[in-house]
Structure formats: structure tokens, C-alpha cells
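Below you'll find the structures, each written out as C-alpha cells.
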Structure 1
Amino acid sequence: MNNTVNIKSASDIELMRNAGKLLAQVFHMLDDYVKPGISTMDINNRVDDFIVNELKARPASKGQYDYAFVLNSSINDVVCHGVPKVTEFLKGGDIINLDITLEKDGFIADSSKMYVMPAATPRAKKLVDVTYQAMWEGIKQVKPGAKLGDIGHAIQKYAESHGYSIVREYCGHGIGREMHEEPQVLHYGRPNTGLTLREGMVFTIEPMVNQGGAKIKTKKDGWTVVTRDKKLSAQSEHTILVTATGYEVLTLRGDESLPSQ
């Protein structure tokens with residue numbers, strides 16, 4: 001990556017908006033599909049078919065960095081980059097993050113959503129809820145003239161106020177024609193520090209929040225990242241455009257409502 005932030009043109013933004021809407025449809029489809037008893041490979045294959053054959057788009061993760069699948073499926077203590085498996089079935093008490101990318105007309109959208117199985121504990125549900133709200137606390141900081149540190153600080157403050165910890169090894173990122181562009185968007189930090197936001201920037205905000213400590217480790221497969229203390233982890237992610245007056249969530253799903261700006 002070079003260190004210059006790519007400012008998107010009006011035509012770029014229109015294409016990114018369309019890619020984001022298509023990706024939101026993937027999650028809408030999954031709302032009725034993800035349930036106990038299904039394998040993570042079943043989910044992967046359903047998403048692959050849906051993106052290619054119904055949305056006429058490309059699963060952007062497939063083949064990138066030699067990754068063979070269209071999504072990451074991260075269950076319970078898996079922080080991120082969980083790999084779909086034929087032998088891995090969702091159980092009644094699980095929480096799972098599905099992180100999916102989609103490319104249409106040359107532009108990529110990136111989003112993830114937590115799915116909570118019916119028998120998940122209240123503590124697990126609380127972690128998912130706080131992580132989702134922490135993402136929104138970050139999103140609400142986005143406007144021209146704000147700083148990246150404002151986003152990270154808002155996320156960190158909210159998550160830590162509930163006794164949780166922020167994973168620091170992974171961050172949000174610029175996105176457009178490439179999956180990972182500048183800038184890096186940290187999920188912790190100090191207000192009024194870092195890069196100044198400008199209209200036309202597009203990046204992801206995707207905090208990973210741990211129930212216990214922040215320490216993580218990567219398993220022998222080279223992909224799967226887990227909490228060192230084996231406690232639960234959750235993540236929420238959207239692709240965000242900096243507008244003239246604030247932000248637009250390009251991957252907003254139909255079941256979501258925007259906080260007041």
C-alpha cells in the first residue's frame with residue numbers, strides 16, 4: 001500500500017454504494033439461513049452461489065492472499081479469520097461472525113455481522129450488543145475535519161466502559177478498487193489525533209471486542225485468530241463514506257436504523 005488516501009469521485013461513490021447495497025442483501029439472505037446444525041462450509045457455499053448467480057457480482061475474498069473461501073466464519077473465541085469447514089457445525093449456544101466482501105463493477109464492499117444462536121447466554125448476547133454499539137460510537141464520529149483518533153477513542157471508551165477489551169492487532173482500512181487501502185483505522189486511540197477526515201474518503205470500521213483480555217494468538221492453520229484466554233470475542237463491521245456533512249453507511253442493512261447525526 002502507498003501512504004496516500006484515495007479520495008473517491010462521485011462516479012466511484014455511486015459504484016461503491018451499489019456494491020454496498022448488494023452486500024447488504026447477502027446478510028439479509030443469511031438471516032433465515034444461519035441456524036444451529038448448519039456447517040460453516042454450507043454457509044460459505046450458499047454465499048458463494050448467491051453472490052455469483054443471484055447478484056452477478058464477485059466474492060472479493062476468494063483467491064485473495066491465497067484464501068480459498070468467500071467469507072470468514074468466526075465462532076465464539078475466534079476473533080477473526082475463521083476458516084469455513086465441512087466438519088464445523090453451529091451449536092445452539094454459539095455466536096458467529098460472518099465477514100464477507102463483494103466486488104461489483106470494480107469496487108469492493110466489506111461488512112460483517114454477528115449471528116447469535118437461540119441458546120446463547122445473556123453474557124454472550126451482551127458482548128455482541130456492546131460490540132455492535134461500539135462500532136456505531138465510532139461511526140458517529142465520522143465527518144470532514146474529524147480525526148481518525150476520534151473514531152478509535154469513541155470505540156475504545158464504549159467497549160472498555162462495559163469491562164471488555166479491544167483487539168489491537170487488527171484495524172479498519174481504506175477500501176475501493178482494492179480491498180485494503182490507506183488509511184488504517186484503529187479501534188483505540190486519543191481524540192484529535194491522527195489523519196484528518198475529508199469528504200470522499202471510504203473506509204471500514206470493524207472493532208473486535210473481547211470478553212476477557214485483549215491478547216490473541218493465531219492457530220497453526222495460519223488464518224484462525226483466537227483469544228488467548230479462550231473467552232468470547234465479537235466483531236461488527238461496515239463500510240463508511242465521509243460525506244460533506246457527516247457519514248453514509250454504504251453497507252447498511254434493511255434491519256438497521258441510523259443514529260441521529
Structure 2
Amino acid sequence: MASSSTEPGTSDSLKVFGAVLKAFRERASLTQEQLAPLVCYSPHFVASVEQGRRLPPDDLVERAEEALDAFGVLRAAARHIARQPGLASWFRLWAQLEATAVSLCTYECRVVPGLLQTEAYARAVMLNVPPPPTEEELAERIAARLERQELLRREPPIAFSFIVEEAVLLRRTGGDAVTREQLDHLLECTELWNVELQVMPLCQPHHAGSDGPMQLLETQDHKWLGYSEGQKTGQLVTGPKEVSTMQMRYAKMRSQALSPADSADLLERMRGAP
């Protein structure tokens with residue numbers, strides 16, 4: 001989900017790149033002093049990049065990509081060192097990774113996932129969360145969200161799995177008309193052969209997702225990454241052990257949620273509710 005936020009400046013994207021570089025360095029069990037000769041820059045320069053104080057040169061990005069076996073993540077992060085209207089700073093890298101993903105799994109317990117939102121629903125969500133955006137900010141956010149939805153029909157296709165809490169749909173965000181349109185749209189999305197949507201029932205005593213929303217992504221190199229998001233924060237998860245834990249939890253939730261067919265039946269019934 002691309003969370004609502006005022007459009008951040010370049011310094012924010014520098015900090016995002018720095019945090020990603022640090023995460024992969026630590027994943028490789030290297031200190032800044034050990035990484036420095038591998039990228040042909042001083043330890044002080046590496047530290048400055050990790051702290052978001054220096055722009056990473058292209059050759060540093062490429063050398064770090066190889067030295068840390070970052071499977072394209074650092075290159076993607078480097079492309080986000082610029083302004084991108086409509087996307088929150090903490091979400092930009094994940095949005096870039098989505099664009100080249102093979103598989104994408106999303107569990108959401110707060111709102112309908114951004115990739116499945118109608119324009120009216122997205123507008124209601126964005127206007128509900130303080131501080132209120134300006135008209136320009138609102139237009140940028142909605143445009144960015146709708147542009148991301150082109151991924152649903154991308155070629156080559158992405159295999160999508162979505163698990164959404166029934167409570168999210170019962171909330172009727174935006175009112176009855178917006179909710180009915182959103183339910184119609186969800187049913188349309190379930191007809192896409194590469195999209196699987198499951199609803200987690202309101203009454204489910206065994207639930208592996210109690211730690212909150214999460215996403216998993218398979219890269220073109222068939223490596224998996226995770227992502228979790230909170231209040232104005234987002235965390236890319238790259239460690240194999242941590243990603244494996246997220247995969248186990250998601251797999252468990254798929255068995256606990258309604259089947260895709262039963263989920264579609266529930267959506268049909270909800271759409272017919274007054």
C-alpha cells in the first residue's frame with residue numbers, strides 16, 4: 001500500500017538508499033571498513049552514504065551491488081534518489097521492486113490493498129487520515145496509486161496473492177456507494193487469471209497475521225524480499241531468516257483464510273447487503 005504522505009524531498013530518498021546499503025552490508029557481516037576497499041571508496045565516504053549525507057556514485061552502487069549480492073535492490077534504490085510525487089519516501093523502493101517482480105503476496109488488515117483500490121476508495125482513505133492533503137497532493141497520490149495498478153495486467157504477468165481482512169470491507173470506508181463500487185472492483189480483479197484474492201473471516205480463532213500487514217516479493221532472480229509498514233514508516237526485509245519467517249506466516253494465513261471461491265461468494269453477498 002502506498003501510504004499517504006506529503007511529497008518528500010531528495011534528502012529522504014538519500015536516507016532510504018543509505019538504510020538499504022547498510023542493511024545489505026550487515027547482511028553480509030561486513031563493517032564499513034571492510035566494505036570500503038570492495039567499492040573503492042574510503043570508510044568515511046561509505047559512512048556518509050549510509051547516513052544519507054552523500055550521493056552514491058554510480059560505480060559505488062554497481063560495486064556494492066556485486067560485493068553484497070543485493071540482487072538488484074541497490075540499483076533500484078539508487079533510481080529512487082529523486083522526487084516522485086504521490087509516493088511516500090519509505091514506499092518508493094518497494095514500488096520500484098514491484099515493477100519487476102515475478103510474484104507478489106500482500107496481507108492487509110487496515111484498508112483494501114492499494115493495487116486493488118478504486119479511485120473513490122483511494123480518495124476516501126487519503127482524506128480520512130490527518131493531516132489533510134492539498135488538492136495537488138491528493139491528485140498526485142491518486143495518480144500514483146492508479147498508475148501502480150497497471151501492474152495487474154503487466155506483461156510478463158506477476159502472480160498476485162492478496163489476503164484481506166473481512167473487517168476492512170465491513171468498515172464501508174467512504175460510505176455505501178463507494179463500498180459497493182469497491183466490492184464490484186474486487187470481484188472484477190478476481191476474474192484476472194493471475195490474481196488470487198482471499199478474505200480472512202471476521203471469526204477466525206487461529207490467525208498467523210496478528211503482527212500486522214506484510215508483503216512478500218519474488219525477484220526475477222527468484223529471491224524473496226519482505227516489506228512491513230507502520231505509521232509513516234516502511235521496512236524492507238532482506239535477511240533470509242526474517243523473510244522465511246514472513247513466508248511461513250503468509251502460508252499459514254492462506255490456509256486460514258477463505259478459499260478464493262468462497263471469498264468471491266462472500267464479496268457477492270456483501271455487495272448485495274443494504
Worksheet item: Which structure, out of 1, 2, was distance in nm of label points 7 Å out along Cα→Cβ at positions 225 and 241 calculated from, if the result is 2.8?
Response: 1
Discussion item. Matching task: -14500 is the computed value of helix-only ellipticity at 222 nm (-39500 (n - 2.57) for each DSSP H run of 4 or more, over all residues; to 500). Pick the structure from 1, 2.
Written reply: 2
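For the read-out FRET efficiency 1/(1 + (r/R0)^6) of positions 81 and 249 (r between Cβ atoms, R0 = 35 Å, to 0.05), a value of 0.90 was computed from one structure; give its label from 1, 2.
1
20 is what came out when relative contact order in percent (Cα under 8 Å, 6 or more apart) was calculated for one structure; which of 1, 2 is it?
On the way: 1: 23; 2: 20.
This value belongs to structure 2.
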Worksheet entry | Winner on FRET efficiency 1/(1 + (r/R0)^6) of positions 33 and 105 (r between Cβ atoms, R0 = 35 Å, to 0.05) once structures 1, 2 are ranked, highest first | 1
Worksheet, complete the sentence: Value 1.00, calculated as FRET efficiency 1/(1 + (r/R0)^6) of positions 137 and 153 (r between Cβ atoms, R0 = 25 Å, to 0.05) from one of 1, 2, is from structure 1
Fill in: Structure (1, 2) behind the derived value -0.44, -1.13, -1.37 of log10 I(q)/I(0) by the Debye sum over Cα atoms at q = 0.09, 0.15, 0.17 Å⁻¹
2
Item to complete: Rank structures 1, 2 by distance in nm of label points 7 Å out along Cα→Cβ at positions 17 and 41 and report only the one at the top, that is, the highest.
Response: 1
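Every number in this text was worked out from the coordinates using simple rules, so none of it is lab data. None of the values given here were measured: they were computed from a predicted structure. Cβ atoms are built from the backbone, for glycine too; each structure is taken alone.
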